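Input: structures, listed below.
Here, each number is a calculation from the coordinates, and none is a lab measurement. Just so you know, these numbers come straight off a predicted model, no measurement behind them. Cβ atoms are built from the backbone, for glycine too; each structure is taken alone.
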Structure I
Amino acid sequence: MSAPTPGNGPKLVRRLGLFDATMLVMGGIVGSGIFVNPAEVARHVSTPALIVGVWLIGGAIAILGALVYAELAARRPEVGGQYAYLRDAWGPMPAFLYGWSLLLVIQSGGMAAVAITFARYFHELFHLPIADGAVAAAVLALLTAINCLGVRAGSNVQSALMLLKIFAIAAIVLCGALLAGPYAGTAPRAAPELGPIGGIGAALTPVMFAYGGWQTSSFVAGEMRDPRRDLARGVLFGVLGVVLLYAAVAFISVYVLGPAALAETRTPATEVMRLALGETGVALVALAIAISALGFLSQSMLTTPRVYFAMAEDRLFFPGVAKVSARTHAPVAAILLQGVAAGVIALTGSYGQILSYVVSVDFIWFGLTGAALFVFRRRDSKGAAWFEAPGHPVTTGLFVLACAVIVAATLYNDLANSAIGFLILAAGIPAFLYWQRKREAAR
């Protein structure tokens, strides 16, 4: 069975199942952030309960989002996933701007940030005299080439890396609990200046960056054997699995290091393993983080180009991006576009800037996508989605509200970098009008 593409040329093929979907969801979420961001959270909130609690709050938001996206996947099992949801609910301009922001800010920026993190840990392991940006660009080029070989090749690599990530996180948690032990009690850490509410809001920025990515599995709906069932179940299973992993890492970080030491370190996972296994532990966690970053990049390179492919199918992007390889049935031009965009940002950007302008823009789209479920429920009078989000409209409304709060908190805490993201988004409006005029002229 094949997914439809325009004309009589080669088509995308449906080769992915439930296991692939679950691994894609988890792989799209678990990058390098969980190994670093517990320290970022501890700088904003000062007690163990709040440090772990913020990760659970983020997990609850992610679960609400997973319920919404599971129903959307059951209702609209189309290539491009979230792009298709936005297009069908709100029209072509918001959908185009979503794809535009993926290419220039959200996905390319996130991939560049993770690629730079991979490069840093690669240097810890091998000590080669190569710049971080060059290593990041090289690994992006390698994964671009692998995914050009086809969806099955890309998915197999991604699933293997995701299983290694699960093993690595479990090993860190177990070593911390069994070998490092609890931290020695020290004087309480001073409360952050923002206070508990402001601190929680600031802490949610790195937390939601770490949780972001469950939606990307929807991009390959056109290459899943049974997207209505497998994608919906994969979203739920994958997000729940990640919440368990993240809560365990946050708990073991504060359990071993304590709030004060956790806030002071830049590498909490490394410090936990140093206490557990000495310098051997340091090397092992560097390897684990490098594998985790590589797995996230592999997943992103597999999924995101399908959005640009869908945009081109809708005649809102370069026509060549909609072409499929006759040999591998992969959208090679779209994959190459993603590799180049992420590589350029990796060579010119920095992790902190990318993190700040990704979150504010990304959660605008999460909120609009959540609100799309209200539109589809109203339009589809027959109902009959294989999966329906329990508690709708309350749970869906809470997810949309949480997205709005996260955008507001990010704006409050980092207005300048968030403004960069919004300016790039606004720059997509004339680009959309150009492509729309070309599409109308061709009719």
Structure II
Amino acid sequence: MSNEELWKAVLGEMELSLSRANFTTWFKSTSILSKDSQSILVSVPNGFIKEWLENKFNKKILDSIRNLSPEIREIKYVIGVPKVDLKQTLSKAILDRDIEERTVLELDKDIDPATNLNKKYSFESYVVGSNNELAQAASLAITKNLGKLYNPLFIYGGVGLGKTHLLESIGNKILSMHKDSKVFYTPAERLTAELLESIRNGNIEQLKSNYSKLDLLMIDDVQFIAGKEKTQDIIFSIFNELHGKNKQIVLSSDRPPKAIPALEERLRSRFEGGMIADIGTPDFETRLAILKTKIADKNYDLDNDILTYIATNIQKNVRELEGALNRIAAFSQIYNKPVGLKEVKNILTTYLNSPYRKTSPPVVLKSVADFYNISAADLVKRSRKKEVVQPRQVAMFLLREETKLSFPEIGQKLGGRDHSTVIHACEKIKQGEAGDESLKQELILIRERIYNSLDK
């Protein structure tokens, strides 16, 4: 396997576990420069991304690489493309450079650097089902009356359900109709980093001025500004400037505005002032239609029984469907042969049947506390504050569901509370999960945090 193929496989694995926006932010313009018997050298575009990959993603990247190259023990990250060692042969230098350039090109070729938009996202390639028809209709509607119909448009839903696709489709549609429009898409994490850099450099007013000239601003994964007071102040200022001039704002999040913790009330009010649309889990028919669209895009052919098998067994989100297709395509290319249903079942065995791993109470409590932006100690205290009561009940419910502790044991973990209090909390959250879409989404996202922590 070449360095290019290895890194593509790693990127495919990472994309499955991240939102599209975060994947682009941290892995765009990265590549493997060289590989020896025990280590790999990865090129990154700047120090900020180097530090982030080393501290946050290194273990996942290493695990992914070792699945394919078990001999690798270490990953090193360098900024840019280092000078070639004079001892290196000319042919090796040319090969490494060629791999690096082709890998970067693969990631960058569809991204417009002026707008941050990926041109492959369009309304035509977005598969509409009962789970997303309102969000899609609202998104398409604002392209016909920018800034005056639903402003802001706030789209929320779980990871990998198509929020980024919709946001970028809006931007690409506007540019196709009005090529001189000033359009910009950014993940909230990147915007936060940009704001902090501008504050350090003393040019924050220039940055605010640049944003205020836009006709359309799209901010993805806006839940990441929770608890960041200075960032919220600046976004509030930009929001008011654009909104006052009837310029369109589109936001996405993994939860509705009212469920974003540590979000200033004035900003929450602005986010809720337009149209809020959610995207749910796709049903079987929609999943099947998505698979057919994806294989058409890839010029890849699979029998209908294979597509039916994938759609039946992968139900969580669109990204996992695409990940399954990528695995099947990779197998077909490596062995240079078409695949049948039997091979597909073998290829996806580990993908579909991840073993159940029991988590621990500290992991559950930390996941709940982090999600609601409070401390784990707050869950244990006797406080009856509104912002603590529901998170504590959620913690009780998840401790029961995920660790199988008894009601008295859960009560002891949470400050010595009576078992009847725990029973009441569990019943209340269970009922809420069935009837409250917002709470249901919150529980899904907290469980994702719990399960992801098991891989770290």
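If you line up I, II by mean count of other Cβ atoms within 10 Å over residues 137-144, the top spot, with the largest value, goes to I.
For FRET efficiency 1/(1 + (r/R0)^6) of positions 233 and 265 (r between Cβ atoms, R0 = 35 Å, to 0.05), which of I, II scores largest? The structure with the largest value is II.
For distance in nm of label points 7 Å out along Cα→Cβ at positions 17 and 57, the calculated result is 4.1, so let me know which of I, II that is. Source structure for this number: I. Quick one: helix-only ellipticity at 222 nm (-39500 (n - 2.57) for each DSSP H run of 4 or more, over all residues; to 500) came out at -17500 when computed from one of I, II, so which one is it? Only one of I, II returns -17500 for helix-only ellipticity at 222 nm (-39500 (n - 2.57) for each DSSP H run of 4 or more, over all residues; to 500), namely II. Out of I, II, which one gives 35, 24, 21 for semi-axes √(5λ) of the Cα gyration tensor in Å as computed from the coordinates? This value belongs to structure I.
Structures I, II were shown, and relative contact order in percent (Cα under 8 Å, 6 or more apart) at 14 was computed from II.
Looking at FRET efficiency 1/(1 + (r/R0)^6) of positions 25 and 145 (r between Cβ atoms, R0 = 25 Å, to 0.05) for structures I, II, the greatest value goes to I. Matching task: 2.0 is the computed value of distance in nm of label points 7 Å out along Cα→Cβ at positions 217 and 313. Pick the structure from I, II. Corresponding structure: I. A value of 4.4 for distance in nm of label points 7 Å out along Cα→Cβ at positions 41 and 433, calculated from one of I, II, originates in structure I.
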